[in-house]
Structure I
Amino acid sequence: MGGRMIRVAVVGIGKMGVSHLSIVRAHPDIEVVAICDSAGYVLDVLSKYTGLETFTDFKRMLDTRDLDAVLIATPTASHVPLVREALHRGLHVFCEKPLSMSSGESLELADLARASNAVTQVGYHNRFVGAFQEVKRLLEAETVGQVTHVLAESYGPVVLRTKGNTWRSKRETGGGCLFDYAAHPLDLLTWYFGAPVSVGGTVLGSIFSPETDDEVYSTLRYPSRVSAQLSVNWSDESHRKMTTKMTIWGTKGKIVADRQECQVYLRDTATLPEGYRHGWNVRYTTELTQPVWFYLRGEEYSAQIDYFVRSIQAAANGSPRDQQNSFASAAVTDRVIEMLTAAAAAGDATESAAPAPTAAPRRTLFARRLALTTR
């Protein structure tokens, strides 16, 4: 790519799509070539006020425009055919989370990306939050000793009444709280500890949604006798907005982290990292996060897009780097989601061990028609 602008199209102009569009249009190394969505009125407004070229047909856009990458922010059930088409054409792909509704499909996409040397990234933005990055650094340094237990939480006021016929309200198209909300703390667990060997005590509970879950609770067991409790509820109006929190207990201390700060308690047996002392320590996200060129919703949203851009540039210069939030890592999180789904369906009569990846599900006509409905 040698220093030229990266030519990008944004696909799916819902809440996340609009946010991503704002961020990529402000990035100094990105040229937004086109936007694609199924809602004509949305495209009319954006065309009028941004001057961007608009499409309702994804393949036609790819056929007629010279692109380096696509950013996909459509409903989860539509990700696979869109991503697959983009990879077949040699494009780099950023896709909103979760990558798919099936770990088998996610692995297929990861293999396809590997074969085409494509840079891939999934929108698990918490990996770009300074406090959660500090947790990763402390764990790799074994600052709190051997980890024994983790509490992974996420709460927020997303579904507070019975909703009508939306993609989020149906398991086959959105996946409910498990796929859309619990995926965030699950991905942090994957980042920190890899894949669990089993899950148990899994509950997928409905509060307002008649066709899917609004709360998720489970126990996950990892190698080296590490256990984790998952507690997620997107119908919790005691929280003004989504909050994700990780609490980690180890033999030499404890870590408590959310988007705002990383609190660390270190016993007198702990080896102190630079800037830490025995007892309580606090590191704020503001001091742990590098400045971004454009702020919208949080630095992490811009930081993840910039990481995607830098990864494409590195690949073009012949020096590819490890890809954060790649399709391969997202496939691990998708497999954990399947373990929880299987355990809940079985009523946890026995613990659910890690299953083989599931095959691609048969898509309903309703799901196919949602291919470009806004996210």
Structure II
Amino acid sequence: MRHHANQPGSKFVMEPENFDKYTQRDMLRYCLGATMYMPGTKDFLQPILTKKYPGLTSMVMCFEDACREELVGEAERNVIHLLDELNAELEKGSIGYEEIPLIIFRVRNIEQFRHFSAMLRPEHIHLVTAFNFPKFNAENGEAYFAHLEELNARFGEIIYGMPILESREMAYLETRIPELMGVKAILDRHRDLVLNVRVGGTDWSSVFGVRRGINYTIYDIMTVADCLKDVLNVFSRHNDYSVSGPVWEYFRAAKSMKFDEAPQTMNRSLFKQQTLINDAVDGLLRELLLDQANGFIGKTIIHPTHIPYVNGMLAVTREVYDDALQVLGTSGGVVKSSSGNKMNEIGPHRCWAEKIVMRAKAYGVIEDESRYPTLFTAD
């Protein structure tokens, strides 16, 4: 797989690199980008075979919130059928391994995780990238990763874990920090199996009886922003873990979603509330800018129209990439950037530069901000 492969007309200064589940973890954790969630009951074979959703590179089949409890058994059988059929299509040569998105399963709880994983067979595992662990906390986290380690040992394959931080204990101020530190201790013990840390903005909003409107970002909801701030403080230190941004709930499926004329200062226009596409997409783009400013990598999505915007905005501009290379290629001190408009302080900016270079490998380098709209529409 490769990000932006469905946009052959886009011009890159540096092309994105190919990746699959066997890509080194330090790189793969930056490649998830727009990860689309859907119910485990959904028949998704044909959308994969026909590439119905251009740009889709990672997907989650959900046994939890998106699936009613009485349908979990049906969802499990459906997912096993999907894996069987994908293997059959691979054997026939009707699809290549590199064309299959990273497949992730969001389990319901530790008991359902054990039940479903017992249904997996060795031939399935090359199609299984990771498991999402919902409501992950200091009490249940070790059990999730202990069973994940058993699966890795059983199959002799790499299968990752992706904890979702969304519990009430993390929402409440008085219990948040002990919970986060307890979770970090668990993840530190199993670091090689942690692909990504995800956050549940909707669950935390529900705790406080709020919901962000279409013209607000999650950062405008102070109680939830406070939770996100503490998650980043604990897990994004020194690039220890990649943390992905919470879901954007609004979408419009109009086929004409495009810029009539690409603005030269897209970021500035978005924050001035100048309409670029429509309120649903503009809101997503505004939140993506703030996700990146705060250190989130990628985003949970619930609609395929979000894919090109999330992945497109993760491309790196030449100026930013050159700054990162300059920081990583200089032994110390302070130097003027190659663009001559800022200082690059080698020590303090090194961690930032490492993240930028990994993003550039995953999503490519474009000339400047005016090129982002070319990544939003498939050719």
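Throughout, read-outs are computed from the coordinates displayed, never taken from laboratory work. Remember, predicted model here, so these are calculated numbers, not experimental data. Cβ atoms are built from the backbone, for glycine too; each structure is taken alone.
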| task | State the single structure among I, II that was used to calculate Cα extents along the principal axes in Å, giving 63, 47, 40. | result | I
| field | Source structure (of I, II) for distance in nm of label points 7 Å out along Cα→Cβ at positions 123 and 275, computed value 3.0 | value | I
| field | For -12000 (helix-only ellipticity at 222 nm (-39500 (n - 2.57) for each DSSP H run of 4 or more, over all residues; to 500), calculated) the corresponding structure among I, II | value | II
| Quick one: relative contact order in percent (Cα under 8 Å, 6 or more apart) came out at 21 when computed from one of I, II, so which one is it? | II
| message | If you rank structures I, II by Kirkwood radius over Cα pairs in Å, for residues 59-162 alone, which sits at the top with the largest value? | response | I
